[in-house]
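Values in this text are rule-based calculations from the coordinates and carry no lab data. Treat the numbers as computed from the prediction; the structure is a model and nothing was measured. Cβ atoms are built from the backbone, for glycine too; each structure is taken alone.
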Structure 1
Amino acid sequence: MEAIKKIELNKIAKVILVAVLGTLLLTISAKIKIPFYPVPMTMQTFVVLFLGITLGPKIGLLTISLYLFEGIFGLPVFAGTPEKGIGLVYFTGPTMGYLIGFLVATYFAGSFKYDKGLINTFLKLIFSVSFIYIFGLVWLGTLIGWDKPIFKLGAQPFLLAELLKILLLSFLAPTLLKAKKLIKIT
């Protein structure tokens, strides 16, 4: 009985460590801006899908949830923080829908099997990331008004970079699945 408790505590500690490391990776990905046309890109959506693939839906959701709570409670983890504010005020701003979409995207990216080839993987990742934009655009439209060009403001500038990130992840997926087996916590 004592050995079982020790194994469970070790697993919990490992899950917490992996989740914290995942939030650090996501924070770094939010802070680094890569010059790209028409707007600079971050690697946040790449890391969101990466975490889903490598950690699976449960631990991926835990990691994204922890990241969101870190930001809500005032840690400068989001893109544009602390320059554009921190905490709940920043969270409920124009990017809230995208941030909430991270949860759904991670869940789907972590739930899919990636054993049917490159095109199939690419389509599953497109499906997964689409929720970031759906939630983001709905929140943005609600916040600034539906009379504004919501798609042009909240999605169009990012689509080329998004396709590039998803293509890269599609090629990396087999390697990421091997890493998932090494982690052995899902």
Structure 2
Amino acid sequence: MTDATVRIATADDAAAIARIQVRTWRTAYAEALGRATVEALDEDALTAEWAAAVGHAGSSVFVALEGSELVGFCAAGPAPDSDIAAADGTPPDDAGSVALISTVLVEPRWGRRGHGGRLFGTAAHALRAGGHTRGVTWTAQSDSASLSFFRSVGWNPDGTVRTLDTGERTVRELRLTGGLDVHFDTDRVDSATLG
């Protein structure tokens, strides 16, 4: 394998990030989200959204590279109240120090090479440096690869669920939570489609 690295994304990466999202969702999530839903993804619109996300203060987007090829990405930052509140809307006692890993996604053809683990580890390190003590993420209950990945780093469902309507399907998502001081063997835990 050529050199594998992770770095902070720039606006110049937005088109590649959007391309990876579209390809991965169409490959890995068509059944869960619905074929028409993933086929309707607009790569140009996503490029604009990722360009804005990369420039958003307070959050970070990281990209994984194999050699010079951008192969995956991770977005993370402070968790919005809506992502960490209890079912009744009550915020947790540690609300100010909870981060959100909104996505870890590696294009399937580059999977099983440790990119997801490197992305997650880099994001966790940056979040800890920013004063966060734990994180949350949302994962489709049917996404066994992502659930397995997050469980391998000590993140587990906390009992909170939400339901998303894609227009074609109803997707049940589990909220997972865990610490940000993670250590693991990336060869063991990486998945082709972490999301």
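General observations
- Which entry (1, 2) yields the derived value 16.2 for mean count of other Cβ atoms within 10 Å over residues 8-15: 2
- For Rg/Rh (Cα atoms, Kirkwood Rh), for residues 48-103 alone computed as 1.11, the structure of 1, 2 it came from: 2
- When distance in nm of label points 7 Å out along Cα→Cβ at positions 16 and 40 is worked out for each of 1, 2, structure 1 gives the greatest result.
- helix-only ellipticity at 222 nm (-39500 (n - 2.57) for each DSSP H run of 4 or more, over all residues; to 500) derived as -25500 - corresponding label from 1, 2: 1
- Once Cα Rg over 2.2 N^0.38 Å is evaluated on every structure in 1, 2, the highest one turns out to be 1.
- Which entry (1, 2) yields the derived value 0.8 for distance in nm of label points 7 Å out along Cα→Cβ at positions 56 and 80: 2
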